[in-house]
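Below you'll find a set of structures to go through.
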Structure 1
Amino acid sequence: MTKGNINVSVENIFPLIKKFLYSDHEIFLRELISNATDATLKLKHITSIGEAKVDYGNPKIEVKIDKDGKKLHIIDQGIGMTAEEVEKYINEVAFSGAEEFLDKYKEAGKDTGIIGHFGLGFYSAFMVAEKVEIITKSYKEEPAAHWTCDGSPEFSLEESDKTDRGTEIILHIAEDSTEFLEEGRIRELLMKYNKFMPIPIKFGTKEINDPDFTPKTTKDKDGKETTEPHKKITVDNIINNPNPAWTKQPADLTDEDYKSFYRELYPMQFEEPLFHIHLNVDYPFNLTGILYFPKMTNDLNLQKDKIQLYQNQVFVTDNVEGIVPEFLTMLRGVIDSPDIPLNVSRSYLQADGNVKKISSYITRKVADKLKSLFNNNREDFEKKWNDIKIVIEYGMLSEEKFFEKADAFALYPSVDGKYYTYDELYNKIKANQTDKDDKLVILYASNKDEQHSYIEAAKAKGYEVLLLDSPIVSHLMQKLESSKENISFARVDADHIDNLIKKEDTSISKLSEDEKTKLDELLKDIVPTEKFTVQLEAMDSDAAPFLITQPEFMRRMKEMQQTGGGMFGMGNMPEMYNLVVNTNSNLVSEILNTKTKKKQERLINQSLDLARLSQGLLKGEELTNFIKRSYDMIK
């Protein structure tokens with residue numbers, strides 16, 4: 001039996017491990033199972049190349065709880081270690097690594113966004129254990145070894161009578177960590193971190209129907225049939241799927257395979273994904289994975305943290321910010337890469353060359369998939385547009401390369417249910433919607449019901465009206481206006497239709513200048529000017545006499561600041577409206593020519609309230625007064 005001191009300069013390394021990593025202490029199980037997996041895969045490799053003359057067999061990793069003995073066992077059938085290798089890898093390499101890690105961890109600070117601690121390895125066991133034992137037998141013809149350490153720098157190493165190959169690690173769980181003796185807690189951790197590990201993991205047993213047993217059916221004297229109970233057998237409870245879909249080639253998977261894997265990832269998600277994107281690249285970096293487009297809502301905040309990051313099939317985090325482009329963090333699925341540095345801060349991560357390449361690759365792959373879906377089945381793509389547009393619009397705003405590629409598949413729906421690409425829209429409206437300054441004006445509505453009368457006025461002129469209703473569409477319009485040549489977007493209620501697309505000015509007012517001055521003064525006496533700016537316009541005689549509009553620039557800047565961006569301070573400004581009065585309307589002439597002030601006031605208030613009603617601005621007491629006034633007028 002050998003006794004000695006672990007070669008570390010920090011005398012109390014174990015309390016430090018516990019102190020600095022306490023908030024992450026559950027990862028000890030991930031680390032120990034990762035080590036067991038590595039040991040098993042190493043054995044597979046050396047047997048496949050003929051370096052080890054042993055039978056690889058069908059090894060598994062077993063996790064066992066001994067609640068009475070307050071012990072947790074992790075057992076593998078991998079490569080094992082000799083006493084000399086225990087001395088080297090546990091007493092020297094592992095603990096010098098512990099010290100180095102702690103130094104880095106202290107420098108970075110616990111809250112700087114370190115997203116993984118791979119490389120913690122064996123010594124993370126001391127986060128939850130007061131004593132750790134290793135019983136290990138190498139694949140080589142050498143005696144087994146038994147190593148023990150009680151959380152001090154002292155250890156013992158002696159020969160063991162273990163005869164089967166592999167390693168058993170026994171954790172004597174500390175008093176403050178007894179949660180890890182609970183079956184439910186261990187199962188939770190195994191499902192979180194090890195659900196897709198490449199080696200089967202056994203956690204207890206379960207009963208299943210014996211597949212080789214056929215129940216017999218007998219009849220009694222009355223002819224009544226009775227079937228004997230199905231024979232049960234006890235089998236290992238394997239809690240992981242060692243061959244998840246993302247590790248396979250796309251050619252080997254069906255659509256149903258992809259949907260089945262989605263259900264495996266998100267068992268509580270009842271809606272099927274719209275489509276998937278299989279990532280598979282091994283140069284200049286290694287990356288595999290499957291991303292799914294779920295049905296989206298217009299809420300940008302509820303979608304994130306659904307993509308799971310793995311390293312060699314070991315779960316790391318579901319916060320992939322900095323690795324996956326931000327606009328794609330609303331997707332779901334898995335990415336797996338050994339080339340992403342995991343024990344670094346986010347600022348370092350965002351500057352890492354491999355991470356930048358991975359992010360660019362994912363962006364390109366998503367854009368190519370969307371283009372392919374659009375080209376192969378445009379009708380289906382149009383049906384899915386409302387469920388995916390928020391991601392595409394977000395990508396067009398945040399990633400320049402995606403913006404360029406999106407020209408091929410980004411859609412602009414009309415209020416009549418037609419869908420246009422930008423080029424199709426441009427060619428469709430160019431002749432009719434170019435104003436006198438040769439600028440193309442793209443009209444849109446954000447709500448078909450609320451803006452119905454304005455939409456109808458535009459359609460009466462033969463204009464096409466888009467339906468753009470996502471929360472970030474104001475930002476996208478700004479982007480398009482600055483990127484495309486000589487275009488502008490205008491919501492249909494931003495002004496009366498002749499002002500939205502100004503042609504050569506041929507409109508003539510029926511009112512003289514004196515009459516217009518008189519009308520203007522009359523309106524300003526009655527209309528609340530703190531809410532409305534009065535605007536006299538010569539419009540078609542059958543157009544609405546009073547029309548309320550919201551100036552495009554002010555409204556859009558306000559919307560943009562509310563979703564991040566726009567002009568500072570605009571988000572808190574009150575709503576601004578124009579009251580457009582049609583000087584060619586017969587009703588306006590009647591108001592002007594009415595002899596009594598009381599009747600003028602009543603006609604103006606009624607007309608104003610009707611205009612406000614069409615914009616959803618009439619509420620509370622003002623709505624009550626309007627209804628009462630309307631009944632009085634009917635009488």
Structure 2
Amino acid sequence: MDFSNFYAGSEFEAHEFFGAHLEADGAVFRTYAPSAKAVSLIGEFSGWQEIPMNRITEGPYWECSAREARHGQMYKFRIYHRDGTYVDHADPFAFYSELRPDTASILYDRKRYSFRDEEWMKGRNDAKQKPLNIYEMHLGSWRRKDSLGEKAETTVWEAPKDAKDGWYTYAEIADLLIPWLKENAYNYVEFMPLSEYPADESWGYQATGFFSATARYGEPDGLKYLVDRLHGEGIGVILDVVTVHFAANDYGLMQYDGTALFEYPHPAVGRSEWGSCNFMHAHGEIRSFLQSACYFWLKEYHFDGLRFDAVGNLLYWQGDTSRGENRDAIQFLRTMNSGLKARFPEVMLIAEDSTTFPKVTKPVWEGGLGFDYKWDLGWMNDTLSYFEEMPQKRDSIYHKLTFSMQYFYDENYLLPLSHDEVVHGKASILQKMANFYEGKFPQARAMYLYMYMHPGKKLNFMGNEIGQLREWDERREQDWFLQKYPLHDSFHRFIVELNRLYLEHPCLWKHDYDHSGFEWIEADDDADCVYAFRRRSEEERILCAFNFSGEERRLHFRPGWEGRWTLLMDTDFDKYSGSTREQKTELIIKAAETKEILLPAFSGRCYQESGI
């Protein structure tokens with residue numbers, strides 16, 4: 001590690017110096033605690049008796065060796081404060097940790113696992129001109145060993161007494177997850193945070209171990225095996241990471257050396273809206289800590305991308321634009337992103353950001369932040385609020401669905417229907433649709449067709465694909481029993497066929513961020529709530545038509561749209577539980593001729609050009 005880079009906030013391998021490192025004869029331990037009066041190492045190898053740590057060149061670094069230390073043994077740092085008190089802390093750079101409620105760090109040999117994904121690693125890229133269809137999931141509640149299955153329909157669910165017994169390990173879930181992703185035509189999976197964290201309810205967004213894969217699902221090598229297996233099946237893997245804040249637990253980073261070392265000292269900026277501690281990005285060593293953690297996940301685990309949570313809270317103090325920009329955090333983002341891309345130009349860096357901060361996905365050398373993609377939360381909010389409105393009132397909010405294309409080319413946008421939209425009283429995606437139970441399905445099908453025809457990469461949260469009715473609960477698995485009900489089974493079939501259609505047609509992704517890839521046909525028929533647009537690439541053109549009203553509507557194609565178009569998908573097909581019999585249909589629009597088609601209520605269609 002370069003110490004000058006560490007203090008300047010430009011170090012990416014601080015974990016190679018700090019933490020616990022196994023050697024031929026025991027292990028060496030180092031920690032950064034500049035304000036500590038003294039530091040000792042305690043662990044299984046010493047019978048939890050103190051081994052004094054020495055200051056390195058009288059500086060802020062503490063070091064010692066333990067010859068008896070071995071892989072798999074627990075340890076902590078006992079950090080003495082100036083007043084003589086002490087707190088036993090987990091190692092901020094630990095590579096493995098105990099499962100909550102236990103808090104020790106665990107010595108781990110990082111060299112035990114050998115990846116077999118050389119072919120994948122050579123061919124991966126940022127998917128700018130390729131399809132990117134992401135399945136977002138929470139590893140502990142996708143499927144569980146303690147599932148009630150169909151009993152969940154009639155049984156009041158309670159968390160099991162030994163929740164750990166309900167989780168599949170990283171290795172076990174590979175055999176379940178890979179077939180599901182392939183069957184459902186998702187070419188990437190995004191895991192919600194897997195850095196060690198104390199409270200299940202935080203979903204990993206309030207971490208204590210930023211280099212430690214959570215023990216909930218087994219050992220770190222199990223996660224490497226899962227990523228390796230996914231790569232072997234042609235599926236990319238994205239990890240959710242948090243660089244904004246950390247868990248306010250006394251054994252973690254909070255008041256690590258008896259002072260506010262990792263966090264801001266004043267609660268006005270030191271505590272987040274979630275009750276966690278905000279990282280102090282003003283200090284270079286904290287920036288080096290965070291970007292080293294991000295580099296670690298890419299290097300050590302072969303992740304293909306990182307999704308950064310709550311970027312708006314880095315751009316502005318406490319995420320509040322009225323409080324102004326946090327320039328230190330902005331510089332951190334630019335340094336981190338440019339450094340990660342220099343080391344891994346083929347990976348994806350994705351920002352969750354709801355602000356209007358400019359050039360989020362522009363390169364740093366062009367004055368941008370250097371992300372590859374930004375979640376389009378404006379599109380998400382407008383789209384969902386549109387479909388939550390009663391159909392007879394949608395004429396007054398017609399342009400919620402056209403507004404996205406007014407700003408779309410400002411950034412490289414990704415369209416998300418994520419975990420955040422199906423919790424805390426927001427209702428599941430299907431339940432958001434205005435109408436009674438049966439009437440929700442045709443609207444959801446039409447909405448998803450609109451989403452997948454719209455420019456931008458795609459993300460869908462687990463359970464959405466089967467028409468989940470209840471909100472997501474991290475304590476229980478998805479309601480897979482719903483697939484036995486015809487409406488849910490046919491909805492799932494629709495999602496699968498839509499995903500495949502998206503992957504197979506270049507015009508739906510090749511020119512996402514180029515004006516040449518999209519053109520409106522009808523974007524002003526607010527009275528009828530009818531929309532139409534065209535996607536195109538060098539290989540093909542696809543015409544898309546939608547009726548989001550509760551009545552049959554006619555869509556008129558005026559001169560200039562001539563061509564012969566073959567129907568690819570109709571959301572009203574009977575195989576999806578619609579009312580239209582599936583058949584091959586051609587739409588022929590002749591030059592200087594106005595053509596009209598009749599669209600059923602709550603329906604969408606897409607046609608592929610087959611000739612003129």
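Read-outs: derived from the displayed coordinates by stated rules, not from any lab. These numbers come from a predicted model, not from an experiment. Cβ atoms are built from the backbone, for glycine too; each structure is taken alone.
When distance in nm of label points 7 Å out along Cα→Cβ at positions 537 and 553 is computed for each of 1, 2, the one that comes out at 1.7 is 1.
Identify which of structures 1, 2 gives the largest calculated value of relative contact order in percent (Cα under 8 Å, 6 or more apart). Spell out each step's value before the answer.
Details: 1: 8; 2: 12.
Comparing 1, 2, the top value of relative contact order in percent (Cα under 8 Å, 6 or more apart) belongs to 2.
helix-only ellipticity at 222 nm (-39500 (n - 2.57) for each DSSP H run of 4 or more, over all residues; to 500) computed as -7000: which structure among 1, 2? Answer by label: 2. Work out FRET efficiency 1/(1 + (r/R0)^6) of positions 321 and 473 (r between Cβ atoms, R0 = 25 Å, to 0.05) for each of structures 1, 2, then name the structure with the largest result. Once FRET efficiency 1/(1 + (r/R0)^6) of positions 321 and 473 (r between Cβ atoms, R0 = 25 Å, to 0.05) is worked out for each structure, 1 has the highest. Source structure of the calculated read-out (volume of the Cα convex hull per residue in Å³, 156) within 1, 2: 2.
Among 1, 2, considering only distance in nm of label points 7 Å out along Cα→Cβ at positions 49 and 545, which has the greatest calculated value?
Working: 1: 9.3; 2: 8.5.
Top value of distance in nm of label points 7 Å out along Cα→Cβ at positions 49 and 545 goes to structure 1.
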